[in-house]
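Multiple structures follow.
Read-outs throughout are calculated quantities, based only on the coordinates presented, and are distinct from any laboratory measurement. What you see is a predicted model, and the numbers here were worked out from it, not measured in a lab. Cβ atoms are built from the backbone, for glycine too; each structure is taken alone.
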Structure 1
Amino acid sequence: MLAYTEYTKMLIGLIAIVNPIGAAPIFITLTSHLDMTERRAISNLAVYSVAAILLLSLFLGEAILRFFGITISSFRVAGGLLILLMAISMMHAKTSGVKHTDEEAKEDGKRESIAVVPLATPLLAGPGAISTVILYAHKGAGLLHYLLVGLVICLTSLFLYIVFKSVPYISKYISQTGINVFTRIMGLILAAISIEFIASGIKGLFPALS
């Protein structure tokens with residue numbers, strides 16, 4: 001088990017990566033042709049899917065790394081670089097191409113349900129969020145540690161649920177400029193967290209630097 005401040009840091013970092021407020025305009029665009037009942041069903045399914053994807057990453061991520069023979073230090077560096085790229089994109093108030101490509105955007109209107117793809121993944125629970133969960137899971141050991149990381153994932157999903165339920169208010173009262181300011185602040189915090197991952201991974205790969 002880690003210090004409680006580490007779990008708080010993970011919660012802030014995961015919310016920054018998932019970026020529910022930044023995703024709100026995309027959610028509004030993708031569901032603009034739907035009535036309130038359909039929009040509510042899609043938002044609920046998206047939240048459940050995000051929680052399921054991240055919880056699976058928590059409990060199976062390390063086993064997958066072992067299967068491919070990837071050391072956690074290498075994954076820390078790779079994951080940190082990925083998160084840093086997302087953070088830089090967020091500081092420019094853009095949706096990272098790592099999460100949502102132009103090709104995926106063109107397919108949005110062709111799907112009956114956009115709750116799982118592209119909304120839940122790769123837009124919300126993309127490679128950056130999955131990497132963050134795996135890296136934090138490996139930082140500690142024991143059942144309590146995994147339960148606390150699981151709680152962080154559930155709280156992130158709850159925040160996402162609240163944001164999606166507040167979409168009518170957000171679209172009415174919060175301007176795009178306000179959303180961009182929030183996204184930039186979250187990007188800055190995320191950049192600092194990613195540097196910590198990279199530094200930790202480099203120390204693991206090159207113990208002489210410790």
Structure 2
Amino acid sequence: MKAAPLLAAGRGRIALLFMVVVAGAASVRAQPAPLPVGAKMPMADHPLTGLDGRQTALADTLGARGTVVLFWSNTCPWTKNYEKRVRALASRAAEFGIRFVLVNANDPRAFPRETPPEARKRSVARAPGVAYLFDEGSALARAFGATRTPEVFVFNADTTLVYAGAIDDSPRSEKDVERAYLAEALEALRAGAPVETPRTKPFGCLIKYKR
């Protein structure tokens with residue numbers, strides 16, 4: 001007499017497991033494909049919003065010798081850990097014509113702290129050589145295949161991707177950095193040399209795409 005309820009319960013667990021697997025597979029499929037090294041900057045003319053509320057685009061913020069597009073967040077603890085390092089890198093890079101562009105692609109309606117007023121409170125948004133733009137519909141992030149904050153894309157003067165991935169190998173502490181990937185890519189750009197490690201795995205908070 002107890003076999004039928006047990007069988008039903010077992011079928012229920014199997015059905016639930018199937019739904020979880022399907023949902024997980026859908027989540028994986030939803031991840032945008034990463035932009036390959038050697039590709040041209042996508043959607044360079046796509047309208048973005050600046051800290052002042054005006055419309056602009058990546059094409060309006062390019063550096064003469066290269067551009068670093070860095071997907072960013074006002075709230076992610078990992079971006080907070082990197083603020084000092086990014087300010088220093090951007091300042092040095094500006095001296096030889098490379099511009100940093102922070103792009104916030106998080107959904108500002110679902111996450112109100114990912115908005116221009118909140119960004120203006122962050123010193124990195126006002127650092128020399130840095131532009132801070134908002135990809136409010138997440139279209140630019142999807143075109144880049146960006147999934148994390150922080151996540152770096154370095155383009156040369158011809159807007160060709162030469163490096164993508166992490167800033168360095170120690171998100172928790174600057175003093176423990178062994179490989180400074182972004183700094184190495186910037187030095188290669190300055191010297192006109194190929195980047196030794198053109199792609200690394202980014203780590204940080206997931207970008208909260210607009211649904």
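One of 1, 2 was used to compute FRET efficiency 1/(1 + (r/R0)^6) of positions 137 and 201 (r between Cβ atoms, R0 = 30 Å, to 0.05), and the answer was 1.00. Which one was it?
Going through each structure in turn, the value belongs to 1.
Which of 1, 2 yields -10500 for helix-only ellipticity at 222 nm (-39500 (n - 2.57) for each DSSP H run of 4 or more, over all residues; to 500), as computed?
Going label by label, the one that fits is 2.
Comparing relative contact order in percent (Cα under 8 Å, 6 or more apart) across 1, 2, which structure shows the greatest value?
1
Taking mean count of other Cβ atoms within 10 Å over residues 49-56 from the coordinates of each of 1, 2, which one would give 12.4?
It traces back to 2.
Mean count of other Cβ atoms within 10 Å over residues 41-48 was computed and gave 19.1; which structure, 1, 2, did it come from?
1
Quick one: Rg and Dmax of the Cα atoms in Å came out at 20.2, 81 when computed from one of 1, 2, so which one is it?
Going label by label, the one that fits is 2.
Identify which of structures 1, 2 gives the largest calculated value of distance in nm of label points 7 Å out along Cα→Cβ at positions 33 and 153.
Evaluating distance in nm of label points 7 Å out along Cα→Cβ at positions 33 and 153 on every structure, the highest lands on 1.
So mean count of other Cβ atoms within 10 Å over residues 121-128, computed for just one structure, reads 15.5; which one of 1, 2 is that?
The read-out was computed on structure 2.
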